[in-house]
Structure P
Amino acid sequence: MVMTPTAEELQRYAELVDEISRHDVAYYTLARPTVSDYDYDQLYRELKEFEEKYPAQRAINSPTLRVGAAPLTEFRQVAHRQRMESLDNTYNFAELGEFFTRAQKLLDGRAVTYVVEPKIDGVAVSARYERGALTVGLTRGDGRTGDDITENLKTIRQLPLTLTGAPEVLEVRGEVFMTHAGFARLNAEREEQGLELFANARNATAGTLKLLDSREVARRPLTVIFYGVGEVSGSGCAAQTEVLARLAALGFPVPAWRAQAADGDAVLLAIQELDQLRRDFPYPTDGAVVKVNELAARAELGSTAKAPRWAIAYKFAPEQAETRLQAVTFQVGRTGVITPVAELETVQLSGTRVSRATLHNADEIARKDIREGDTVIIEKAGEIIPKVVGVVTAKRPPAAAPFDFAARLAELGLDADREPGQVVWRLRQPSRAQQIRALAHFAAKQCLDIDNLGPAVAEALINAGYVKTPGDLFSLRHEQLILLDKLADKSADNLLAGITAAKRRELWRLIHALGIPNIGAQTARDLAQHFGGLDALAGAAYENYLRKKTGKKGQELKAVESVIPGVGGVVAESLLVWFTDPAHRALLEQLRAAGVNFSAAADHDRPLPLTGKIFVITGALSKPRPWFEEQILALGGAVSSSVGKKTTHLLAGADAGGKLAKARQLNIPVLDEAAFEKLISQNHNELTG
């Protein structure tokens, strides 16, 4: 039966869409939030509840579209209505002067003005709106045809989904990128998951936009700035400055810094100013874009076969510094990968003090002949990660010897090797540090969620010899735990209860907990859903992940395609290698014997104590709201933002207000924090037996 909302519900829904969209613009585009996180979450939750109840009523500009859609099998190729050109580049002011001279000559000496904008180091995209609605988003591609990345672009909160007062047709062009902070956060998450780190923000952005699963794109910190237009019906603008002002008025993010210049000399001054200021920008820049301001003059200047004659990019040379390489040290990742690191005499670079830099791998050290004691040249890759780009051999100390990677591993007692054709060295057996990280990862929130088992307790368990692999957790006894300095009697009981509860966790959590390289939480979910059980996953072959593509008439092509969206060659290889390792096979049998859930079916068949219970949380509480939500959701309950007839419990803190009054009116049980924690504790005991 299709449910139909009342007029009042529809009006409230429209108000929610409008209000949340305004808050999104204020937060993501203007960086001036107008509401607290808590209040925003309440509004968003109310919006989701309406759409879950009336899915056919979801608006085309609903903020929930930002979470991504079902995965694609491939990107559709779409032709640009107007060619999307790239820019000619220059690295020196002399060539920039030639650009001004050519423009003046083609315009018969007529004076024009210029606009200087930051050249953001991202990925060029276009977004087309028809009658105010976003219809398609494209990559540049070859300039004539691009990939249809509409669903991926919808996840970027700075991008309006609908426009008010826009032309009938409006195509905007801009740059998708990651801020410095967003990129650092993404790499920190990947390091925690044992995934390969991105070298720079641009690579991360380009790779993200190429993902077929927009749900995964939504989890990554993409943002966008627009700087121009393509096809427009009746723009009414005469200059670039007017275009930017009009885009900003429509709700598009535009460059915060830009300069209008009367002539070439003023352009040079603006570029020098930008070079000083850009180090404080929140996003990576690699140059300045110089554009003729007047649109009529642009039409006269036209384009070459590949680039406009009315614009040019002045590229800044990467900032470099010389310093001394004091030593080469090794970092061992959670999966055993060994990364060489340059320990440097501290030097100032791009506004920060740098004392360490990546050396990437053994082959890079050998290719550049980097030696300890050398004077080296460092720069920031993408203005994020310091790297050693070369050696000043003229300053090399006479005693500096070629760096022997294998010998240093042996000297440090690291038993490592590398597979044929691979550039990375990896430990043959896990080190103590690896064991600690693997155990803490196994127990983490997005894995088996074992309370009281953080890095400190993991270290204590391994130091005591009680645990060598995560499977040993399920054999721990109370009398062992109370001997540890980190655990009191009650904490030992809680830890054992958490370990018991972990046996019944969802299959995807176990897959994620195993610490397989390149397998994050979302991929673990996809694998659990596809295979249905851990044994099927462990026994999978290459063809279960990748298959030969077929042509329109059924003929087999050389190219391969993913059987499971988002699982490509790298992930498939990681899975096949991991499950063929005898030590990993032994771990699986240990987990099986302990009674750990291996079935995705069990994720749905097992009743949880709070299944069917709906909680509303209100008022000021002693812990962050997500903590209380996690306790409820872990036991099968649901959380709502508003009190109604289906509400079964209200958790009320101080200053609870109207929701408390309504709960009492409806005779809904009201819990304070103490009563809530008692309820949760009782149900945890029921779950763990």
Structure Q
Amino acid sequence: MTINKKFIVLSLSLLSLLTGIFQPQTLQAQVKKDTTTRIQKEEDFFTIKTLQIPSDVILEVGGMAFMSNDQLAVSTRRGEVWIISNPYMKNGQPPAYRLFAQGMHEVLGLNYINGDLYLTQRAELTRLRDLDGDGIADEYKTVYSWPLSGNYHEYAYGPVLDKNGDMAVNLNVGWIGFGASLSKWHGWTIKIKPDGTMKPFLTGLRSPAGFALNDQGDMFYAENQGDWVGSGSITEMQEGDFMGNTAGLRWAAEPGSPVKLRVSDIPDNHEPKYEVAKRVPGLRSPSVWFPHTILGISTSGILSYEDKGISTPYQGKMGPFYGQLFVGDQGQSKLMRVYLEKVKGVYQGMVWPFREGFSSGILRMNWGSDGSMFVGMTSRGWSSTGPGLYGLQKLEWNGKVPFEMRTVQARPDGFEIEFTEAVDEATVKNPASWALSSFTYQYHHQYGSPVINLGACPIKAIEVSADHLKVRLVIDSMRLGYIHEIKAAGVRSSTQYALLHNYGYFTLNNFPDGENLVINADNKVSLPPTMDHQHMMMEASKTKSSKDNQEAKKVKPSIKHQTKQPASWTKGPDQVFEIGTKPGLKFDQEALSVKAGSKVKLIFRNNDDMLHNLVISLPGTADKVGQQSLALGLNAEKFNYIPNSADILYHTVLLHPKESDTIYFVAPEKPGDYVYICTYPGHYVVMRGILKVF
């Protein structure tokens, strides 16, 4: 039988057409969905589970350590040590708590070393032992002690066991309106040998709440914004280093000190720290900066996720981020992820958000034997976005891999970014998918620093690897010592997922050796006609400055921040209020009453050791205003952390410690409860009062 080929082709074409017409709607929708951007959430991959705490246990976590029997030891700020059995909540059973030791002084560090629990109290390193086997400590042995002045800010942390077997302890400076080392070795890291002898190791610390070893055995510590500290950071620790806060230099002339600097050697001229370090031997710049309020406000614990080449019980249990660090933040109740590289002997690297939503302020993290991460928290006196006063939770990975930037490495002419999943080449090679800039902070005795020297970093070329897992960016205007913001909002995976976290910050301390990427027609990024890179940068900077000025005018209208008594107030104000601050993130006046339409003079004095403002909001809007302040970005401090919001009636500027601001306003005509808050990120949760208008 002869078959007509033309008939077959025609029939197949008709069948194809009919199939398309009568295709089920669900399948058509699926095809459409596959080409639409897919959004990921942190909880899709990493689950937070809460450990039940008995009502009579106030578990303000200061330290945590797993023991050889897989029980979790937890020290508290109230001077106790609790042993928790079944912390994994196996078989649906709650954990069991046993009081092991008590009566100590604010225990902010705990470690399990060679079968014993070691902890750091305010004034000493202590070893605990249960001599009679009844489950309660009988021996509290002082391993080494140091003097105290009695200042509330003289916290102590540790011990961390270094690669030589010595125990390291970090000592906070005191606070008297500025950081001060009021008693010997405060502001220092000291190391205690197994025989109990001590040697000073380095100084320049301010509030070094977290420190740990990375997978190479090098020690890093986490610093908090304050005097001489522009923003939070983590920094490698080497013997004889000076980390930047001058208070500890008081003891540099003592016998055994490896630090030779004096306070007079440290310039106080607002230059970037990296530039000052070129002239001051021993001054060490951060390995990775954490932009303030964007990636935390009070960096805390550090936890190393060991390399897959090392045999560990938790290998592969927290996603494909081997060899990286997880860093907690107490104020914003969240975790960040850090990738480090060592270039010409100096560490640098990238930090991203990782997981937020914890119940209180994160201070400590530990690995469980099942690969989960245990997170210990506290917030008394140190406000946090997590509303709990304390808490213990565990973070678990469900085995699904999020689409993320896994690593970022510097290149002589830019960056190379490795992703966890193959990327979509069209979106990656579109320059509109990216936004890069760089900035830094001032190094000075003032508390913190605004972002300075913010500038654009135009992309000159984009090249994608053959496996689509890596992208090479050739960048204009990279700067040593600067923080480079890398945003990839338009990048998609090959399956059209948006990045779980599409931004991060790379601290560039050294350019590596190597070849520059050859720019060709395939990888070159085309700029608008007649606009070269330098011109583009100038235009971008000009546009940004103009926008900032316009925004500043919007954010600070005179009626909301009136600092002079209006001329029409011929008889002066009807009422004068003076509000200060007190420890624990509180206003010293939390309830004020005023008659509707009254003329008010309000004096706000910041008596605290951190930054504060005072913002009066419309009834029911305080939380909304506080949340808006979190989203102000790099220029938040420039705007005094005051969002452009119609819900804000009046406000002061952001005040450094011991500063004051006076404002004048007319009380609202409508009676009600007008809440005043501090909008410095995280503070609004607890730092508030009520202006009652009647």
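No lab work stands behind these numbers, since they all come straight from the coordinates. What you see is a predicted model, and the numbers here were worked out from it, not measured in a lab. Cβ atoms are built from the backbone, for glycine too; each structure is taken alone.
A value of 37.3 for mean projected area of the Cα convex hull in nm², calculated from one of P, Q, originates in structure P. Computing log10 I(q)/I(0) by the Debye sum over Cα atoms at q = 0.07, 0.12, 0.15 Å⁻¹, for residues 347-666 alone across structures P, Q gives -0.41, -1.04, -1.31 for structure Q. Kindly point out which one of P, Q the value 0.00 was derived from, the read-out being FRET efficiency 1/(1 + (r/R0)^6) of positions 515 and 595 (r between Cβ atoms, R0 = 25 Å, to 0.05). The correct label is Q. Name the one structure among P, Q that helix-only ellipticity at 222 nm (-39500 (n - 2.57) for each DSSP H run of 4 or more, over all residues; to 500) of -3000 was derived from. Derived from Q, not from the others.
Across the set P, Q, distance in nm of label points 7 Å out along Cα→Cβ at positions 51 and 491 reaches its highest value in structure P.
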